[in-house]
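Multiple structures are listed underneath, in structure tokens.
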Structure 1
Amino acid sequence: MTVPSLDSFNRIVVKIGSALLVDQTAGRLKSAWLTSLVDDLARHAARGAEIVVVSSGSIALGRTMLKLPRGALRLEDSQAAAAVGQIALARAWSEALGAHGLSAGQILLTLGDTEERRRYLNARATVARLLALKAVPVVNENDTVATQEIRYGDNDRLAARVASMASADCLVLLSDIDGLYTAPPALDPAATLIPLVERVTPAIEAIAGGAASEFSRGGMRTKIEAARIATGAGAHMLIASGKVMSPLSVVEGGGRCTWFLPHDSPGQARKRWIAGVLSPRGAIFVDSGAASALNRGRSLLPAGVVRVEGHFSRGDAVVVRAPDGVEVARGLVSYDSADAVRLLGQPSAAIEGILGFKGRPAIIHRDDLVLTGA
């Protein structure tokens, strides 16, 4: 099977671990390395790719600035270090991207923000809007408020969830190792690199190792978990070494790495998730004109809605039914059921006047809707 090329992807999420970004001895940012990476990112942005960065490093930077001791930190010290380090990290990314005329937008998330539906939708909308405005979202775990999430490895899974949320077609995990090996290479000299993983199987999971260093929150186990999330959402995933300058250029030049392959596109995976995984919380009945428009790939507008059944919240899955009750589609609704009732048959231009706020023009956007009728 052909190994993918980074140049073929349109929306790329790149995750950087603390050990790559922060000098482990001095506790300072590796500015030259960051510059070389951003040169790579800017090159892909110049060809039209959309870039999202998931960056560790706030605690590693903040602990040095606050003169906290090496070793494990108490929770309150980790949170204090993150509060200080987040400012320094955001400034570094803003300056590095700004040198290429790219704007950086900071987004602080916890894993909970990608699991709770309303918070997920808000984060997804923010990422989408930043990308539409040609900015680069720089995501970091919100360690100032996280509790259980402050532990090694979460940013690998967070990056995979961000890739899923953003409908990215590629996730790059830059690491202190250049890919997945048949055994931990530091312990087994005979270990060999696995360049391509077509599916994450129990056998692949079994060879994953643990965390690598005090500064690394990763380890191969969490990277394999990230691969399962990302490929399940339709994204390719790449593990490559970040211990070199211009790491993406090195991969493109034939450098050692491991690719994980998806079995759907991001759009197909999302549609499958909506159609078959989520349990509908209600039903929206539409007129024949709206049903026809949905079959032509349009969004569902309030003007085409004739009845609402059930109690649902924004972001819940609902069934869309034709006038005769036959299921036409399923989708993630943009309004609570009470507000949807108030919008029955109304033009989108009237939404603000009816609800008192400028909501989304569609009851269900076409990106969040999948046809299920015959």
Structure 2
Amino acid sequence: MHRASSVSTDTSTLPAVFMRGGTSRGLVIHATDLPADAQTRDAMLLRAMGSPDSFGRQLNGMGSGSSSTSKVCVVAPSQRKDADVDYTFLQVRIDVARVESRGNCGNMVAAVAAFAVDEGWVSTEGERARVRIYNTNTGRLIHARVPLRNGAREVAGDCVIPGVSGTGAAIALDFLEPGGAITGALLPTGKCLDNAEDGTPMSCVDAGNACVFVRDVAVGLRGDAHPDAIAADRPLMARLLALRAEAAVRMGIAADRTQAEAERMIPYLVVVSPPTTATTLEGSTLHADAMDGSVRVIASGQPHRAVPLTVALCTAVAAALPDTVVADGMRPQQAGQLRLGMPSGVLTVHADVRHDAVRGRRVVSGGFERTARWLMRGLVNAG
């Protein structure tokens, strides 16, 4: 066990494990170590992460100024028969005092799975531990297979995650029945293709997370664009954020534009391009023939430096649906797998999409491999 509750009774501190999961990073905290009152809880998490910060750097907390590194996972042993762990994801905003909980973070699922093994919540017999995770945000199950060595979690391995230095043991993640995770419908507007008020073609899809997809040519954004260049282009960012807000209302996620602009987590906006040769953030060349398409993602109002895992899942699902922006802009999937080019490299994602005679289009599952690493265990200052 790695809990630090007994270390201090100071109510301004929280026992936590600081972990990386995939290309994200955040605090993993036992549900019993947080106040039951959501307002009190959120106030503590904002202080712990260093938000709000008008400088955008979160220097006074554990965050580091990006949506990928300002996250909290609240976990507990599950009382469900079909799960081992209950996992609630919280996105801590950087610029304002807001903690958002309407979506899921797929990258941090790897951290939750690793944490559950470390805490002894699952059997560690054999070569792999199976961790059944219930995400309370979406009401969906994720099954993780965590490699073991001598009855403990294996950390060393040769799995490479684009955007993360070094290698680690591969944790296999399978998202079960991810369709309609946020809105209750795979196609929240009822169509594969809509037109925005300004005429921009867009596809609103909900699988693992809610996303709105637009083509690069429709918004004037190249598939090789650097995230910093996107952020610096204020007219472009204003248009992308406006399209995201409009989609949030159309998908039923927000009641109006005002709410959509205040709650920036979902839907994610994804700009889709055909395979495009580009330079990665580390300076290497990513060739067009290594991918089936390229994406640039707007997450919590910022250009993402990789791609959120649930967004990659949603993209692969959208690619399998006829007439979507994604299907139109990318190469067809091979054996259910899609290779997504992004600023940090290429992510391969699997999506099993079938046509059910009764239920229509159905997403059976989506899968990836991630790595995870705990960085620090102890008490975080939340006062």
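Read-outs throughout are calculated quantities, based only on the coordinates presented, and are distinct from any laboratory measurement. All figures in this text were calculated on a predicted structure; none of them were measured in a lab. Cβ atoms are built from the backbone, for glycine too; each structure is taken alone.
Who wins on FRET efficiency 1/(1 + (r/R0)^6) of positions 248 and 264 (r between Cβ atoms, R0 = 30 Å, to 0.05) among 1, 2, i.e. which is largest?
Values: 1: 0.75; 2: 1.00.
The maximum falls on structure 2.
For structures 1, 2, which has the highest computed value of relative contact order in percent (Cα under 8 Å, 6 or more apart)?
Numbers: 1: 14; 2: 19.
Sorting by relative contact order in percent (Cα under 8 Å, 6 or more apart) in descending order puts 2 first.
To which of 1, 2 does the computed value 18.5 (mean projected area of the Cα convex hull in nm²) belong? Provide the component values of the computation, followed by the final result.
Numbers: 1: 20.4; 2: 18.5.
This figure was derived from 2.
Determine which structure produced the value -10500 for helix-only ellipticity at 222 nm (-39500 (n - 2.57) for each DSSP H run of 4 or more, over all residues; to 500), calculated from the coordinates; the candidates are 1, 2. Don't skip to the end; give the middle numbers.
On the way: 1: -10500; 2: -5500.
Of the structures listed, the value fits 1.
Match the computed value 42, 36, 13 of Cα extents along the principal axes in Å, for residues 56-135 alone to one of the structures 1, 2, and report its label.
Working: 1: 42, 36, 13; 2: 45, 23, 17.
The value was obtained from structure 1.
Can you tell which of 1, 2 yields 16.8 when mean count of other Cβ atoms within 10 Å over residues 40-47 is derived from it? So the calculation was done on 1.
Between structures 1, 2, the calculation of FRET efficiency 1/(1 + (r/R0)^6) of positions 208 and 304 (r between Cβ atoms, R0 = 41 Å, to 0.05) yields its largest number for 2.
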